[in-house]
Structure I
């Protein structure tokens, strides 16, 4: 017959085994992302001290007459939008969904924000002249925008959510492991407390409105 002591030991062994498993799995999933976010946290914190030299590229082309007619005569339909998307792919390998497109009878304007830079496209429907400009601010700016999720699209937004969940699992399982091992390590909770107290002191004493 099991004793209360053996039951407690069995329960402790069960939780330790499962917590260790989830802790290492979540840490493996988070490892590269946490390194990336730590590095970009430093670069974002010192963004004013890191000089960027944007490189601007301007390209021009002529919009085919059939497309000009589709967009100039009336409110563009799905076929006109699909035709413009295909032409942009063929001309500049530009895979835009045309979100944010501004249109009138004389001109098209399409903002093309991107991580690490910017871009826009303008088309004169009278002359057919198209200008496509891209600004590249460098790989540090690109990584910073990945950190912020700026102009990175839906797939990256989902990744950030999943990464945040994995980080929560990693942190919470680590906290529970600290609790289970805390009796044998008396310095555990003072160190955990410092992790809370230090940012609070900095906020109260040094952060002003």
Structure II
């Protein structure tokens, strides 16, 4: 009797982000989202710390988390990497969750350098990819696909250095569902909870 009269908790709904100003949009159903949310992460082809090709097919049908770092960064990147390890601890062996850490100095961050960085920082999940490749491809992805910068991405080109603390949560259809400050542990813990919502 008590159970039947108690209010039922509604499952949490995550917004969609369709524009670089990050105005949240809530959809009543997946069908409505498919009709109204047209922004998705563009196709890409990069290389991870093991020399493996990583493309949009790697994340197809999976939740993925993206951030932007460089191995010689001494300010926010080490903090972000430690906080991303919280995701690794929770989902590192879950094939439905992928972490993509894009290098913003790919001309310096070679495959071997990324591999050394992974080893030095305890990055050991098979689903955490440190990515290098074309500078213009990474910067274009960051600014026009992930909307990763404070200064809404479309105004800059690949000659301007990219540095951001933003971490993006992307759903199984490559649509943006969350943005978090990767230097704040509380926000990363919230993202971990939001990943669980997408997996459900």
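Here FRET efficiency 1/(1 + (r/R0)^6) of positions 16 and 184 (r between Cβ atoms, R0 = 25 Å, to 0.05) is compared for structures I, II. The highest value is that of I.
The maximum of relative contact order in percent (Cα under 8 Å, 6 or more apart) over structures I, II, that is, the highest value, falls on II.
To test your reading of the models, identify which of I, II gives -20500 for helix-only ellipticity at 222 nm (-39500 (n - 2.57) for each DSSP H run of 4 or more, over all residues; to 500) when calculated. Of the structures listed, the value fits I.
A value of 130 for volume of the Cα convex hull per residue in Å³, calculated from one of I, II, originates in structure II. From which structure (I, II) was mean count of other Cβ atoms within 10 Å over residues 40-47 calculated, if the value obtained is 16.5? The correct label is II.
Coordinate-derived values only; no laboratory data. All values derive from a computational prediction rather than experimental measurement. Cβ atoms are built from the backbone, for glycine too; each structure is taken alone.
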